[in-house]
Structure 1
């Protein structure tokens, strides 16, 4: 059985699932926590998902993928690859999977993000180490999502 290598982070958010969902899918919100990238998608299973940003005066696609599963206010899963990384072939085998799950925990919502499998993609160890972020993983992004969702901005 092949090795599995994932980054998993969770955070409790004192907001309704719909507020968290809005932060995850609304381009005006994603720009606030995803390095200036806004999402471009029609949010349907099988649809493209692009993370677009302005860089040196040009709009570029920083990350692209496909929505593989979506359940409004509960779960979003999509594939991802950096189309600008010439060292990694843009083939399905090199895409990672990102999954957001929103579950009720007491009076709050638990948002869990899982990204991987780094063990099966090109440059997996390097990509894992970059995303692992000295043990922080997705936590800096999750902290921003929490702030936005709880403030309602």
Structure 2
């Protein structure tokens, strides 16, 4: 990393949990590889056979549900918002998924795959963030779309 490089380093699971309120079995981001506040974040989700969803989706043919891929991308957007705004999981702020548009799935995700999630800020107006998001496995696109999250204060 050079002095002109605004991209910050990795976040491990402890640092992720310090910024997101999600916990097992619904914390779907394992590591942040890099981020640039208010611009972009790259994260990974390791898909393992012992994920609770594989009990019923589908027995004998485990496929990671598309809605959980979207949720992993949404958690990445919330992480980028929290990192940008300096929020923590115990603050009075949440980033709620409020919109999903133009989502397309390219291929199934199965145990052993590692999702590489990239979210890029399109804009942020009055606490509503719009992102381009995508998830890849081994360089192949598995899902992409537009996500919106809202920054909300809770009591």
Structure 3
């Protein structure tokens, strides 16, 4: 398993929150924690920006993908609007989560709640070559649902 160093800086007010860490030896992602000063409620259908209280410095050639936690999605309908969210290697701003409540009840976020997971991935860069024609395939122009249910 390949390991890289990811530098992290916590907001002064987030020093009491854990640094992201892998929960088990087989974990792909690290938990991101709620950096809220007081309990914050997300009502059904509401979208809120929630701080994680950290900044990261990724090596060039890597990205961080931010994903919902499956337990929150299943039990409460809590997910991320842009999933997976991408953190580029040259971004140094505060990591925030764009959260939405798709459930039927209010969801209360407390300081330190585990709200999302962050997975570090290697990036492949593409070089685009303009062509007059593309190689035909069996699928060709078949779009959404073209193979049935």
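No value in this document is a laboratory result; all are computed from the given coordinates. Remember, predicted model here, so these are calculated numbers, not experimental data. Cβ atoms are built from the backbone, for glycine too; each structure is taken alone.
Across the set 1, 2, 3, distance in nm of label points 7 Å out along Cα→Cβ at positions 25 and 65 reaches its highest value in structure 3. Match the computed value 1.67 of Cα Rg over 2.2 N^0.38 Å, for residues 73-112 alone to one of the structures 1, 2, 3, and report its label. Working through the options, I get structure 1. With helix-only ellipticity at 222 nm (-39500 (n - 2.57) for each DSSP H run of 4 or more, over all residues; to 500) coming out at -5000, pick the structure among 1, 2, 3 it was computed from. So the calculation was done on 2.
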